[in-house]
Structure 1
Amino acid sequence: MSKEPRKEEFKKAWKEQERQKLIASIPMSHQDLRDLFSHLDRESAPQCDHTLRETIEFLQKRGLEVGRIVPWLREYGGYCDCEVIYNVDDKFGEIVGR
């Protein structure tokens with residue numbers, strides 16, 4: 001029996017396990033994260049000022065835990081509003097249905 005099919009099974013299982021870890025790490029509802037991405041990526045969004053100003057305003061308006069969410073965004077490369085779109089949305093956009 002070839003080792004390749006078994007190797008592929010393990011690889012697939014590992015990838016799914018990693019995906020589930022990513023999903024479990026999200027510190028807000030998928031809807032809120034999807035809405036944050038859309039809010040930051042809207043046509044009328046101001047030019048990024050290299051802060052999380054827009055992100056924090058959005059989170060505060062929603063009554064979300066800024067102190068818990070901002071470190072999570074930074075963990076995935078979201079150090080400013082545009083990086084939330086370029087990095088965090090790239091990693092989580094598909095997961096939350098964007």
Structure 2
Amino acid sequence: MNRQVRVSAQVVRFATQLAPEPRRALKLALRDLRAERGDIRALEGGLSGYHRLRVGRHRVVFAYAPDGAIEALFAEERSLVYEVFEAEFVRRIRTEPGRGA
């Protein structure tokens with residue numbers, strides 16, 4: 001089953017800053033994500049409900065949308081991605097009116 005993959009503006013900005021080969025790898029990995037192929041793992045703890053796609057030394061955090069699409073939300077170097085995503089993105093989502101906690 002091929003799903004639609006919606007890529008956030010942050011992922012696009014991150015990709016444009018990469019060298020050509022890592023950018024190409026990221027683009028191919030996002031294309032494969034449509035068929036849910038790739039090194040995918042569910043995240044745990046405070047990031048429960050999100051998944052990560054490993055692309056070399058980079059990670060893409062994504063979630064499954066209610067309509068079945070995959071939303072690629074955040075991309076960064078492996079050493080930073082989880083801390084930055086949880087600190088900046090998840091807390092913002094959880095405090096928006098009409099959302100979670």
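Since every read-out is calculated from the coordinates, none of them should be taken as a lab result. Since the model is a prediction, treat every value here as computed from it, not as a measurement. Cβ atoms are built from the backbone, for glycine too; each structure is taken alone.
Who wins on relative contact order in percent (Cα under 8 Å, 6 or more apart) among 1, 2, i.e. which is largest? Don't jump to the answer; show the numbers that get you there.
On the way: 1: 31; 2: 26.
Greatest value across 1, 2: structure 1.
Have a look at 1, 2 and say which one yields 40, 31, 23 for Cα extents along the principal axes in Å, as calculated. Please list the in-between numbers first.
Values: 1: 59, 24, 20; 2: 40, 31, 23.
Considering all the candidates, the number was obtained from 2.
Quick check on the output: -17500 is helix-only ellipticity at 222 nm (-39500 (n - 2.57) for each DSSP H run of 4 or more, over all residues; to 500), derived from one of 1, 2. Which one produced it? Walk me through the numbers before you get to the answer.
Details: 1: -17500; 2: -9500.
Going through each structure in turn, the value belongs to 1.
1, 2: which one has distance in nm of label points 7 Å out along Cα→Cβ at positions 68 and 84, as calculated, at 3.3?
Values: 1: 1.7; 2: 3.3.
Going label by label, the one that fits is 2.
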